[in-house]
1. Of the structures labelled P, Q, one was used to calculate relative contact order in percent (Cα under 8 Å, 6 or more apart), giving 22. Name it.
2. Taking -3000 as the value of helix-only ellipticity at 222 nm (-39500 (n - 2.57) for each DSSP H run of 4 or more, over all residues; to 500) derived from one of the structures shown (P, Q), identify that structure.
3. Can you say which of P, Q returns 0.95 when FRET efficiency 1/(1 + (r/R0)^6) of positions 69 and 93 (r between Cβ atoms, R0 = 25 Å, to 0.05) is computed?
4. One of P, Q was used to compute distance in nm of label points 7 Å out along Cα→Cβ at positions 61 and 77, and the answer was 1.0. Which one was it?
Structure P
Amino acid sequence: MKYLLDVNALIALGYKQHVFHKRVTVWAAGKNLATCSIAELGFVRILAQLPEADIPASTSRKMLATMRRERQITQIADSQSAIDLPAWVQTPRQITEGHLLALAQSNNSTLATCDAAIPGAFLIP
């Protein structure tokens, strides 16, 4: 099974100070993992904005490239439209999650997350 990591799971996997780093790292071992442009952009943007991290965007891009290479994380091409958002998406905070869920499903993958509020996603234990 292929798992598409959402933004939070991708950050947790690549940023050792993340509250869920150990949880996601243990779970991810040996899994077939994937990412996409939205998740990767979120990874770079959020790490670059964390005041306590002081990680410039150039460094977060290098972190992402290293993580993808070392963990053999593949990338899913994203051609999903906003028209394809699941019906449960009702608020702005649900848009990215809904998009990633639809993208995973359209690519025979499962969205992996640390967020229990995403219907149909796999909650990383």
Structure Q
Amino acid sequence: MNNKNKAIRLSEFDNVATVLNDVAKEQQVQIIDECNQIIGEFTALQSIPFGNKIALQLISDKSVIEKAGYPIGVAIKAIQPGDLVHVQNVRSTRVDIPASIIEQIIQQMQIEESPCNS
């Protein structure tokens, strides 16, 4: 039985993958593609809860976040490979979330700053 942490990249154009279980900081995450083929492995720089995104490459400030081949947001700061990709470093292209709600999400999820952005 393979009990490695896994994340799925839904399109070859994606710069993020969705984790398939809760991942603790500094754990390895095996990246699989839509055909269940292993395409890489990353170290989680932060805890990443199930269903959230991990960065697969350096994503520079103001770059588009691609998931399933579609733009889902824009980076508001540089995102390192292995970082949690969420409200602390991305703004949605579809929904304008108020800053107060973003702060509540960060607090409730206990999102810590990436060690590379500190």
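1. Value 22 for relative contact order in percent (Cα under 8 Å, 6 or more apart) corresponds to Q out of P, Q.
2. Q
3. Among P, Q, the structure yielding 0.95 for FRET efficiency 1/(1 + (r/R0)^6) of positions 69 and 93 (r between Cβ atoms, R0 = 25 Å, to 0.05) is Q.
4. Only structure Q yields this read-out.
Read-outs: derived from the displayed coordinates by stated rules, not from any lab. As the structure is a prediction and not an experimental result, all values here were calculated from the model. Cβ atoms are built from the backbone, for glycine too; each structure is taken alone.
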